[in-house]
Structure I
Amino acid sequence: MKKSLFALAAVAALGSGSAMAQNAGDWVLGAGWMHFAPQDSSTPLRFTSPINAVVPGSGASVGSSDTLGLTTTYFFDSSWAVEGVFGIPPTFKLAGEGSLASLGKLGDAKQWSPTLLAKYYFGNGNDAFRPFVGAGATYVWYSDVNLTSNLQNTLGGRLGRPAGSTSTKAKLGDSFAPVVNIGAGYQIDKHWGVSFSVSYIPLKTKAKLTTRTAAGTTIGTSETKLTLNPIVTYLQATYRF
């Protein structure tokens, strides 16, 4: 009788473990909170036309941002997986520093950065708690780039135009960037789990600004280079099927 009970308990435990396992062919969907914390710096703003001149002491900083993250993960076996990271593009605010600090907010932009990661999960597929590491790449571009009237008037003023008589638009450069990732996941039951990860993205972009008159004539261009290097933390709920 005791042997039979022991055998039944062993079978139940084995069945429970396999239900928790990550196996070849498993798909996992995730959604949660994603926080971008730029480790930023910038070069001074420089006019490139009609003359080549640096705005002395000028600089800019990029604030942190939060958004909804979404992931799709496919397991090739119990250890190796590939993950796509998407989500709602976060909005980053740019603030003046140095000689531009008095302007406060300079502008904002949305960042699009879909990411593809190769991930390795430690332990075995039956473990509920599994640390992982990952590496991959992201392609970054920006939309809805807006500059404040304070910055636009300042740029127009340096070109000898009165406030409100010019407008300035900015374009941020696109780029590929590597991504490194570390974290851990916990499988609550057969389907539901949670995970937390930290990623680092060495990322730079160039901002090109074009100042025009009300008639649309270009009277000046300027540029600055921004180093973002965000640390991205991501807490998500996951569903496996």
Structure II
Amino acid sequence: MAQLPGKPPTLLVIDDDPGIIDVLTAYGEPWGWSVRAAGSLADGLRQLSAVAAQVIILDWQLPDSDGLASLRALRQLTAVPVLMLTVRDQEADIIRALGQGADDYVVKPFSPGQVLARCGALARRDRAGTAGETEPIRSGDLTIAAATRQLWRGEQEVELTALEWQLLLLLVSHPGRVWTRGELLDRIWGDVGDVYDRAVDMEIARLRKKLEEIAEAPRYIETVRGVGYRWRANPRTPDGR
């Protein structure tokens, strides 16, 4: 059993099934988690504003919300990694959830140990995304402060999800380097779940939208047809030059 080092991190479980909450609490505490539970989205949002959760486990179907609406509400409040836990096993649902900001996706019935291992991987990856760079990275009109996880486009601050941060930092730290979709899946998603090449494309599209990229002539993230993506070593100017 792999415990996380240091002060027990907080795992917020938003699920209206008491049995699932009991199981994750019983397994989570020996794994080194402090588990908090919420039976509705509204309760989860209240708790999230009061406690610093490191990972959120989110049920798709809640009494007061469904999965995608819940994700959008969470992402307006926090960039904390979110693991979806649901009976919905269709590929389309998985892609939609990842596209809306979920960081991992597990189908019920589930292995508690596997879920907690994935939560640990998400927490470590999230911490890694805030470490390393002490000086802001500047590229075009973007300023990226990895240490504080802040991004500015000009003077406007841009909010990113945890997964978007990981993708941005990987790309911008290796300007000109072409990443295949498989490499991005390995580096960003790791071995925490079954994800698809389409998830990479969805996440790139979301990141481009937040950077206000023009799809036909992106300033920062270039599509290398048939291969993958790269961050332009010399970003285009706003007029496309």
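Throughout, read-outs are computed from the coordinates displayed, never taken from laboratory work. This one's a predicted model, so the numbers in the text were calculated from it and none came from an experiment. Cβ atoms are built from the backbone, for glycine too; each structure is taken alone.
Below are the figures for this structure:
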quantity	calculated
Given -4000 for helix-only ellipticity at 222 nm (-39500 (n - 2.57) for each DSSP H run of 4 or more, over all residues; to 500), calculated: source structure among I, II	I
Structure from which 2.5 was derived, distance in nm of label points 7 Å out along Cα→Cβ at positions 66 and 210, options I, II	II
Value 14, calculated as relative contact order in percent (Cα under 8 Å, 6 or more apart), assigned to which of I, II	II
Among I, II, structure where FRET efficiency 1/(1 + (r/R0)^6) of positions 58 and 170 (r between Cβ atoms, R0 = 25 Å, to 0.05) as derived comes to 0.50	II
With semi-axes √(5λ) of the Cα gyration tensor in Å derived as 52, 14, 13, matching label from I, II	I
Winner on FRET efficiency 1/(1 + (r/R0)^6) of positions 122 and 162 (r between Cβ atoms, R0 = 30 Å, to 0.05) once structures I, II are ranked, highest first	II
Origin of the value 1.7, where distance in nm of label points 7 Å out along Cα→Cβ at positions 34 and 226 was derived from one of I, II	I
